[in-house]
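Below you'll find a set of structures to go through.
Computed from the coordinates by the stated procedures, all read-outs in this text should not be read as laboratory data. These numbers come from a predicted model, not from an experiment. Cβ atoms are built from the backbone, for glycine too; each structure is taken alone.
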Structure I
Amino acid sequence: MKVIVFVLRGCSAGWLGAYGNEWVVTPDLDRFAAEGVVFDRHISDCPEAAAARRAWQTGRDQFRTADGPSPDLLQSLRDAGVFTALVRANREANDALPDYYAGWGKLFDARPVPGEGTLSLEEEMPGVLEHLAAHVDWLLWVEIDALLPPWDVSPAVFKAYVEDLVGDAGKTDDDPLVPWADPETGWFDREDVAAWELLHRSFAAVVTQLDADLGRVFEQLRAAGAVQIVTSDAGFPLGEHGVIGPHRPLLHEELVHLPLMIRWPDAAHSGLRLNAFTQPADLMPTILGLFGRPILGGVEGHELAGLWQGTVEGIRPHAVSVLSLGGASEAAIRTDEWAYLRPEAQHADDADEPRTAALFVKPDDRWEVNDIAAREADVMERLEQELKPSGVGDGQPGR
C-alpha cells in the first residue's frame, strides 16, 4: 500500500469548486474530487497548525485533554514495515517545531522559489519517488503553505481576476491594480468594498495558481499507484467576519470547514460525496486502516472506510471545534440543523464590543451571516448541553 497526503495549509473548503465555489478556477482539484470521494462536512476540531498535526498523528480530538500516552501513527507504521517520508514544500518561517519532524523516516525539502510562480515540489517529486521506489509500502506526507501570506501572486492569473475591476477603480494599463499580496493580520472593515474585492481576488489568483501547480504534481504521481488524500489544517479568514488571518478565534465556516478528498489509483468510489461529519482525528485511523493496521488504543477518531463502503451512514452526531488565540477563546458545535458559536474568554482589547454567543441555521445560512440567537434560546441551551459531554468548558448561552 502507498498513500500520499497533501496538506494545503490555509485552505478553506469554500474556495474550491468541488465544494460549491463558482468563481474561483480550480479544475485540477475539481478533477481530483470527481475521481475520488469528497467529504462534504470535514470540520476542524482546533483550526491551527500544531493542533492539526497532533490530531493527525495521534488520532485524538484537540478540544479536550486526553489521559494516558498518545497513540503514534508513525510508530505504528514503522512497526509494520511502512516507510514514512515528509516533504516540506513550505517556507522555513512556516516550519513546525523540531519534534514534529523527528518521527519521519525521511525528510525532503521542496521549498517554493519566490517569484517563480510554481512549486519546486514539481521539480523535487521525481527524486522523492525514486527514493520511495526502494520500499514496498510507504506514506508520503506533503505540506504546502502557498495559501499563507505573503502570497506569490501570478501576474497573469491576477490580471484575469481583476479585469472587470480596472474601470471601476479608475486604473489604466499605465497604472494597473496590484495584488494585495501580504495582508496584515488584524481587523478588517467589511464595508470597504474595494478592499474586499482586491483581497479576495488576490487570494483567488493564488488558489488558481496552486491548483495548476498541483495538477502537474498529480500527473507525476499517477504512475505511483498510491491512494492520494487532500486536506488542510485550517482556513485563512479574509474579512468574512471582520478579521484577516489568525487574529481572533472566530469559529466560522471560513476557518473550520476544510477540504477532505481521497482518490484511489483504480478510481474506486469515484464521484462519491459523503455528508457525514468528519474531523482531523479521523485521518489517523483511516490511514492505519488503508495499511491494514489495527486501530490503536486511545484513538478518538473514526476510521472512514465504513462511510465510503456504505456500511455506516454517520460516525458522529455533530462536530465540535475550539480555539484559543491571543487571550481569547471560543467553542462551537455544528449539527445537521445548527451552528452554535460560544465565546469562552474575551480578548482584553475587545471590551467595548464583546463577542456574544451566536446561532445560525444550517445548511441554509452557509456563510453564517444571519445570527438568530435572540430568537432561539431553547435551541442554544440544548446545544450548550451537547457541548458539555465533549469536554468543552461550561459557558452559558449568550455569554
Structure II
Amino acid sequence: MRNLRKHQQGHAAILFAMMIPALFGIFALASDGARAIQTKARIEDASEVAALAISAHNDPDQPDNGSYTPSTRNRQIVVDYVNAYISDIDAVTDIKVAKRRCELISGCVAGLYKGDARYLEHEIDVTTRQNSWFPGNEAIEGMGETFSTRGKSLARKYQSEAVDVMFAADFSGSMLDTWSGSSNPKYIDLIEIIRNISVELQKFNDLPENRDKSTMGISAFSTFTNSFTSDTGIQCSLSQGVNSKNKPGNWFRPVKPANTVANIWNEKTEDYCKSGAYAGFHDVNLTSNFNSLNGQVGSFYAGGGTASYQALIRGAQLLDRGRNSRRLLIVLSDGMDNDRNLANGLVSNGMCREIQAGLESDRTPDGRPIAAKMAVIGFDYDPFANKALKDCVGEKNVYKAEDADEVEDIILELINEEVGHLK
C-alpha cells in the first residue's frame, strides 16, 4: 500500500500543471467576456440616449429617405454619447443612422388613417472596438487582440400635425379699455397676440418635413360678426340668430335657440344683415398667408356689444372649410354676453355639441379623420363665471389670463399639446 502511494506522488502536481492553461483561458474569457457583456449593456444605453438626442435635434442635413449614412452632426452625437457611457473603448468603428419620414414607415401610414399622430423614426446602429486584457495565444484561449460590441436603438419623434386655428375674437366696446396685463387697450394687445401666434405657426410651416401647412383665421365679433352673405356676397353685420319661423331674429320674433342651433351650418343670406350695427372689423378666412392676415387684423377697431355665439357659429362655418386633421376654435373675450339667457339657451339646446360634431364629421382630402377642439380664454375676467361658455367647451378648456404673454402661452399649448414627444 505504501508503494502504491509512493508511485502516485506528484500526479496531482502534474495534473494541476496541465490544467493551468485551461484555467487561465477560462479566467481570460471570464474577464474579457464580462467586459464584453458590460460594454454591450452600456452601448445599448448609449445608443438609446443618442437616438433620443438625434430625434430631438432632427438635423436637417440627415437624409430622410432611410439611408444609413449619418450626417456629420449625428455622427458626432453618437460618438459623444458612446464615449460618455463607455470609458475604455479603443474606437467607434461603425455608425449607422437612418431617418425615415412617415411615408416610408408602413405602420405610420396605416396609423394616419386611424387618427394616429404622424412621426419620424431614427434608427441608430453603432459598433465599438476594445483591446482585450487577455488576448490569449497558441496555448491559452482568449478573446483575441480586440473584440467588437454592437448596439442598436430606435426612437420616434411625433411630429406636429398641421392645425387650422379659428379665433372667435372679441372686438366689443369693452376691449377699448386698458387692463391689468398692460397699459394698452385690450384690443391692441389682442391684435399683437394674433400676430405673435402667426409667427409661431410660420415656424412650423417653414420646417422642411412638414408637408401640410397650418392656417389661421378670425371671426371677430361684437353684437354681430361682419361677414359675407352666402347669396349676394355683400359684407355686412350678419346675425346667426334664427326665430321661430326660421327667419332672421328681430324685435318682433326674437331669436329661438333651438331653431338657431338647427341652422348652424346654413351660411346666412342678405336677409340676416343688420343695418346700423358696428363693423370696425371683418371675417378673415383660414389662410397660411399670415402677412395678409396681420395686415387686415391690424386695422381692426373695437366697438359695440358682446354676443360670442355669433362668432362661435360663424367661426365654425369658416373653420369647416379647413383641410387639416386638427381644428381649433378659440374664443378670446373679456366679458359676458349681453344676453345671457340667450347664450345659456343656445348652449343648453346643443349649439356646442353640434359645432363639435360638425367639425369632426368629415375627413381630410387624403382621408384622415379630423379632431376638433374648442376653448375659451378670458381677458382679465373670470371666464369660469360665464356659465354658457364654460358649459360650451367644458371647464377643463376654460382659461383665465392676466397678461398677453399668458394668453399666448395658453394658445401655443393648445396648438402643440399633442406633438413633439419621443418614444
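If relative contact order in percent (Cα under 8 Å, 6 or more apart) computes to 15, which of I, II did it come from?
Working: I: 25; II: 15.
It must be structure II, since only it matches.
Of structures I, II, which gives 44 when percent of Cα pairs over 38 Å apart is computed from the coordinates? Don't jump to the answer; show the numbers that get you there.
Details: I: 19; II: 44.
For percent of Cα pairs over 38 Å apart, the value 44 is produced by structure II.
Any idea which of I, II comes out highest on distance in nm of label points 7 Å out along Cα→Cβ at positions 43 and 387?
Details: I: 1.2; II: 6.9.
When distance in nm of label points 7 Å out along Cα→Cβ at positions 43 and 387 is calculated for I, II, structure II comes out on top.
Which structure, out of I, II, was distance in nm of label points 7 Å out along Cα→Cβ at positions 275 and 315 derived from, given a value of 3.1?
Label of the originating structure: II.
Right, something else. Given a computed value of -12000 for helix-only ellipticity at 222 nm (-39500 (n - 2.57) for each DSSP H run of 4 or more, over all residues; to 500), which structure among I, II does it belong to?
On the way: I: -7500; II: -12000.
It traces back to II.
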